[in-house]
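*Asks:* Pasting the structures in now, so scroll down.
Every number here is computed from the coordinates shown, using simple stated rules; none is lab data. Since the structure is predicted, the reported quantities are computational estimates derived from the model, not experimental observations. Cβ atoms are built from the backbone, for glycine too; each structure is taken alone.
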Structure I
Amino acid sequence: MAGREALRLTTWVWALAVVFASVALLRSEHLGIPLRDPGGAMFRGRLTTAVVILVLLALADALVRGVRTGPLRRSLLEAGRHLRRRWTPQRLLLVGSGLLAYHVIYISYRNLKSWDALNTPLDQNLLDAERWLFLGHSPAVLLHDLLGDQQAAVVLSVVYRSFTYLVPLSVVGTLALLPRVRDAYVMLCSALWVWILGLGSYYLVPSLGPFASAPEEFAGLRPTAITATQTKYLAERAHFLADPHAADAFVSISAFASLHVGFTCTVLLVTRYYGWRRTSMALTVYLAAVMVATVYFGWHFVVDDVAGVVLALTAFTLGRLMVYPLGRGRDAAAEPSGVDEDDAVAPA
């Protein structure tokens, strides 16, 4: 990537991070509540995890490529050469800078999301709209009747919780493994917009989700880690509302739009953009399962999932335009990728 283009990307990403962080700081000053990072898990913890994943994936990629060349000594030499070719000073700077900006935006998002608890929830409006759409029925109850409330709860709990791994692996994995760091930035920039647009949707339509506003519909579900988390989140919200300035007051509930759906759909759109056909098909099935899980457990209204898809389309479009404002050039399509056909990055 040309130095001018690298500077342009870095400038845009950090401009976005600075603006969003400034919004968080201004909101913090207005409320008189300092920015928080409970246990250091959101910034230091996640950033450290991202760096570890990045190093492990980069080493694994180099070793796999080296093994293809023959004996152990030759394999290790080839792996070292691959690392030197791939991880140039420019790539290291772009990846490191991008990850840092990403986590600045994420911690700003989480704090602004926490303070959304001070807004009046509109759950009753969403409940009424959902009942109207489903002819007086609850879609969650319909799913309970269709799938059952025992074993399905266990399976869908695994699906829902797996999102925790999708987020870092998608962002860090593309930065570590794609030959062209500019293409990896399509995922990074799209992810930045997911958090920013998601925060905007929380403030546009404050809500808690059906599990909090219609708890009787979920009382019969088999207890899982999901139900335990829901109980914990409601207790944290009550604690925050009782004393927003308490040092340990922090909220994690906001329903509209569903960022489980929004982020997953964004990853799907990016993989389609890269031309990863088999990965895209697998993610399509996974996205459907995530959407079912969000409604089944009452984390989200159906309209939240629809909004999540719309958000993903918007985030991906903005992320792609940040990286390729005039569309991908012929150099991007023609440059050899050095990967197998299904893992190659195809032109948009």
Structure II
Amino acid sequence: MRAAVLHGREDVRLERVPIPEPGPGEVVLRARAALTCGTDVKVFRRGYHAKMIVPPALFGHEAAGEIAALGEGVSGFAIGDRVVAANSAPCDECGYCRRGRPALCDDLLFWNGAYAEYVRLPARVVARNLIHVDPGLEFREAAMVEPLACVVKGVDDCGILPGMDVAVIGVGPIGLMFVALAHARGARVVAAGRRPERLERARGMGAAALLSLADAADPAARLRYSSPGGHGFDVVVEAVGHAVTAEAAVGAARKGGTVNLFAGPPAGTRISVDVAILHYDEITLTSSFHHTPETVREAHDLIARGVLKPRDLLHGEATLEELPTVLREMAAGDRPLKTAILP
């Protein structure tokens, strides 16, 4: 079969590899659609990901398709079933799992290989994070489940409620998902970013107001000025991953507000925080990592019900042969949003 293999920094090659065979409890998926994402671009640039992938290795982690083969002991699934898998599964045994925090699992098991004709899913993923796709969804829509599940967890961690004022900094795919879900929960959302075309897309996904930070000397001040009465926001989500926007997020929160530094920044990123403001204004500073089996299923339900429309985030489609070019364009900032790779 054809598969994309990561060999190192900005080195992804399309190669011929054997079609995988399922072991006990495993499933082989015939991939019908895989989606590009910001994490893949970071891995492409760096050549590895300490938690997820060490080259040379099959690449990609957002995929939906049909079951092509079942390993011994698999129940609840049949050949030909339309399914989508999350890119990991917790152990359910470590201290974090027992305390209800599976995203921090000490033995979180990842799989890679979405950019291929066939994908072998580990037994633990099959048991915990493989779900049937709603009949009304296309494969490229179902493949959006994994990133949306991370955002669902982020929204839950923020405690977004009806009537809240929410600012989302960053209007890439993740930021736009936050806009859509916060709006769906009844919040008034201000979307802040640098690219006019993406800000306009945020309006279509529920943003009540748009704020350009392209020329902002003081992003925090500009954000606060756009908030009701200039007092700041109940929730501020930072979906960029830069120190300057992280500091702006903290500065844009109101008394009793919550700041979620959601984006994954490079190791060693530092910000300055006035601890007195955190203390006297009772500002909660938090972050959200990954997803849980529960948010994976909620994400699928949100897509099936049309609360999040994946087509709002898809730029187009490409073949496996075109994947290296797509990744280079994304790394250079020349290709917006997500692309569906169709094996």
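*Asks:* A value of 12.5 was derived for mean count of other Cβ atoms within 10 Å over residues 128-135; which structure in I, II was it taken from?
*Replies:* So the calculation was done on I.
*Asks:* For which of I, II does percent of Cα pairs over 38 Å apart, calculated from the coordinates, equal 22?
*Replies:* It traces back to I.
*Asks:* Upon calculation of helix-only ellipticity at 222 nm (-39500 (n - 2.57) for each DSSP H run of 4 or more, over all residues; to 500) from the atomic coordinates, which of the structures I, II produces -8000?
*Replies:* II
*Asks:* Comparing distance in nm of label points 7 Å out along Cα→Cβ at positions 32 and 280 across structures I, II, which is largest?
*Replies:* Checked I, II; max of distance in nm of label points 7 Å out along Cα→Cβ at positions 32 and 280 sits with II.
*Asks:* Using Rg/Rh (Cα atoms, Kirkwood Rh), for residues 56-103 alone, single out the structure from I, II with the greatest value.
*Replies:* Ranking I, II on Rg/Rh (Cα atoms, Kirkwood Rh), for residues 56-103 alone, first place is I.
*Asks:* When relative contact order in percent (Cα under 8 Å, 6 or more apart) is compared over structures I, II, which one is greatest?
*Replies:* Largest value of relative contact order in percent (Cα under 8 Å, 6 or more apart): I.
*Asks:* Assign the value 5.6, calculated as distance in nm of label points 7 Å out along Cα→Cβ at positions 8 and 256, to the correct structure from I, II.
*Replies:* II
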